[in-house]
Structure 1
Amino acid sequence: MTPLWLAHHFPDEYERCVRFGRTRVCRRCLVLYPLAFVIMVVGLGSGFGTGPLGAGALVALPLPAVIEFLLEQLRVLRYNPLRQVAVTIPLAVGLGFGFARYLSHPADPVFWAVVATYAGVCASALLWRWHRQ
């Protein structure tokens, strides 16, 4: 196995990773986490992340990535790195505002409703695909 850093993909999905020397880094994680943490800081500093617009961003901005994930699991779409990055950017912004909401109020119902809903939908699609193989 190639050494992994922020890569949770098996060899059959290495096209989803970027190589840095011998190390593979998940392309989505490489975009998602740095941008989400920057947005979190901005959201906390400005108060935007904890207000109603931040809640709207948390709900709406992850939708393209969730839809893309579902369509890939249902075999409607094939993996495309440019599309993945394009849907990950709004996901990161929404997640960053979600992190800001969570840090301001760990029991925030909007944060937890979005996490539970989107995670449940994506996990269901993944389980469906594994069951169909």
Structure 2
Amino acid sequence: MRSVLLDTGPLVALFATDDKHHARFDALVLALAPKGLHLVTTWPCVVEAAYLLPPPQRFEMLQWIGIGGAAVYPFDPRHLGDMVKWMQRYTERNKREMDFADASLYWLAVESGITEIMTVDVNDFSRYRLPDGRAFALL
């Protein structure tokens, strides 16, 4: 089973057929699924996607998650301290903010060891380095 992090952009693109990234991520999921694909995300990404998607796509996405289309990993409030540190570090170093959804996926990568990510935020996830120095593998 191949586990892949799912960022907000591809989550939106999978359900918004008019999104410029729809065909790319739809084809990627269809290609990887027969070999065993486990998509994982966080609640900040789901909330952000729900905000960006209009009805009925918003409802379709939420129902898809509800039936197991992607696993949503929760975190404890105690993890927010680490996320804030990472957000501050990347904002100070690069003058480009690490947003909360990105920080939550960074946290999930640290916790799970999953470093492959479906994202449209190539610039951001290309610059992030995990505590052990590894980079994300962008899909």
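Derivation of every value follows stated rules applied to the coordinates shown; laboratory data play no part. Not measured: the values here are computed from a predicted model. Cβ atoms are built from the backbone, for glycine too; each structure is taken alone.
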*Parent structure of the calculated result 24.2, given that mean count of other Cβ atoms within 10 Å over residues 96-103 is the read-out and 1, 2 the choices*: 1
*Looking at FRET efficiency 1/(1 + (r/R0)^6) of positions 8 and 48 (r between Cβ atoms, R0 = 25 Å, to 0.05), point out which structure of 1, 2 has the largest value.*
2
_To test your reading of the models, identify which of 1, 2 gives 1.0 for distance in nm of label points 7 Å out along Cα→Cβ at positions 32 and 112 when calculated._
2
*Computed 1.02 for Cα Rg over 2.2 N^0.38 Å - originating structure among 1, 2*: 2
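Using helix-only ellipticity at 222 nm (-39500 (n - 2.57) for each DSSP H run of 4 or more, over all residues; to 500) as the calculated read-out, with -15500 as its value, let me know the right label among 1, 2.
Computing helix-only ellipticity at 222 nm (-39500 (n - 2.57) for each DSSP H run of 4 or more, over all residues; to 500) on every structure in 1, 2 gives -15500 only for 2.
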*Structure (1, 2) behind the derived value 1.7 of distance in nm of label points 7 Å out along Cα→Cβ at positions 40 and 88*: 1
